[in-house]
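What follows are several structures.
Where a number appears in this text, it was derived from the coordinates with a stated rule and is not lab data. No experiment lies behind these values; they were computed from the predicted model shown. Cβ atoms are built from the backbone, for glycine too; each structure is taken alone.
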Structure I
Amino acid sequence: MATLSESHVDLSTSSGPMRVHLFIPDGGSRYPGILFYSEIFQATGPIRRMAAALAGEGYLVAVPEVYHEFEPPGTVLAYDAAGSARGNSLKTEKAIASYDEDTDVLVKFLLAHASCTGRLASFGVCLGGHLAVRAGLRSGVSAIAAFYPTDLHTGNLGLGKCDDTLARLPTISSPMLFVFGRQDPHIPLEGRRQVREVLENAGRDFEWHEFNAAHAFLRDEGPRYNPALARLAMALLLRFLGQWAP
């Protein structure tokens with residue numbers, strides 16, 4: 001485990017500055033980069049702790065604020081009814097092209113970062129799981145880890161609720177890791193089957209895990225948290241990343 005430094009940078013996009021939180025191991029070496037996409041609540045305490053844990057394993061972790069067009073820099077939505085309503089509203093107010101531009105800007109930044117080896121993976125939870133998959137459609141991202149990715153099976157992400165992520169999934173040649181909770185109402189059995197069928201039919205390189213757990217079972221706040229399964233899921237993630245960037 002490495003000690004690490006936390007900082008942030010504001011990157012320019014066509015819709016205004018995007019704050020990105022950086023978690024970088026100390027020591028002056030170069031590390032594989034991880035684009036870590038958060039839940040609808042942005043860079044909350046649980047997200048920051050997961051990012052720090054990944055950085056401690058030897059990765060440069062970048063957490064963008066996904067709703068930077070709508071909220072002031074540093075905004076964190078609360079884990080309550082009002083925060084959920086705001087986050088769920090914004091995810092369909094933001095255009096898919098803006099989500100993709102954010103990824104392009106972040107990829108360009110990380111590839112030029114002095115602490116990055118140039119190897120990039122995407123990782124995300126909830127909304128971020130979907131964005132991690134979309135990041136795999138962009139040049140430069142060579143591994144994808146999606147934990148309970150919402151709206152992937154429905155195509156309802158973005159302005160107009162008409163994303164094309166599932167349709168483009170067969171074009172991703174990079175290895176993928178998917179983790180789901182079977183008791184997740186946002187991604188029911190038929191939705192999971194739909195995503196897996198697309199991957200199977202396309203002959204993609206993917207790994208698939210389902211647990212008896214609720215949505216957001218990795219989040220170490222609130223009643224959905226399952227510590228034992230969260231440890232197991234993070235171990236799967238670290239093993240997956242270790243094979244991608246040994």
Structure II
Amino acid sequence: MIQARNICYHYKGCPEVLKSVGFELEAGQFLAILGNNGAGKSTLLKCFNGILKADSGEFLLDGENLMGMTSREIARRAAFVSQTVANTQMTVHDMVMLGRRPYMKWGVSEEDHNIVHSAMERLNISDLRGRFLNQLSGGERQKVMIARALAQQPKLMLLDEPTSSLDISNQYQVLRIVQDICHNDGLAAIMVIHDLSLALRFCDRFLLLRRGEVYRYGDCSVLDARAMRDVYGVEAKIAELEGRRIVLVVQ
């Protein structure tokens with residue numbers, strides 16, 4: 001169980017970016033954080049992970065407040081996948097092994113190797129283990145970063161626009177993998193994303209932010225014409241096509 005309670009944040013010299021944000025999320029659920037540019041989506045995600053220190057509030061994971069933990073303690077519970085993927089001369093194996101750092105004391109153990117190999121197999125990238133990241137496509141690199149997150153053995157995955165630089169095929173592959181991890185492994189995932197139709201296709205819960213506050217939270221029914229008008233300032237319809245909900249902007 002994840003509980004966010006009254007989270008507030010402001011950047012130095014600026015008004016509040018987040019204002020008493022709160023929601024609850026069950027294990028195994030995939031949540032999309034939605035809203036227009038500047039609504040506070042990525043800021044909220046970084047407060048969850050300790051990259052930014054919230055002014056106030058709590059972020060509880062199974063009753064433990066991550067906001068009071070060290071970065072190492074957080075990393076044993078929550079894994080962060082950013083929108084920018086390293087394009088460096090590091091092998092896939094070594095990058096995924098970085099996910100084991102929160103647990104290492106004196107070196108790499110056999111258990112660490114087994115967990116890393118299992119994560120690579122889960123993402124179907126074992127054949128890439130000796131390749132350098134700067135030799136891979138954007139979709140392959142994003143899968144490597146998700147494998148690294150899995151190697152942390154977290155209860156929660158935090159993803160900041162993980163599909164922003166991917167083509168449509170890789171967008172679907174990456175989000176299908178995350179959805180499968182949530183539904184079959186019982187992990188929770190929280191993702192910032194701009195593509196509403198992708199969010200509707202893969203996510204279970206939706207948090208709509210407007211000017212740093214929760215506008216709505218719930219299942220797919222929270223995304224309707226009024227929400228599109230109030231949050232995004234556009235006239236749109238939520239339509240069904242072959243059993244899937246999609247967003248159609250009509251203005």
Open item on the list: For distance in nm of label points 7 Å out along Cα→Cβ at positions 53 and 125, which structure out of I, II has the highest calculated value?
Closed with: II
TODO: State the single structure among I, II that was used to calculate semi-axes √(5λ) of the Cα gyration tensor in Å, giving 30, 23, 16.
DONE: II
Task: Comparison of I, II - label where mean count of other Cβ atoms within 10 Å over residues 101-108 is highest - done: I
Task: distance in nm of label points 7 Å out along Cα→Cβ at positions 13 and 85 - highest-scoring structure of I, II - done: II
- [ ] Name the one structure among I, II that helix-only ellipticity at 222 nm (-39500 (n - 2.57) for each DSSP H run of 4 or more, over all residues; to 500) of -10500 was derived from.
- [x] I
Task: Among I, II, which structure scores highest (criterion: relative contact order in percent (Cα under 8 Å, 6 or more apart)) - done: II
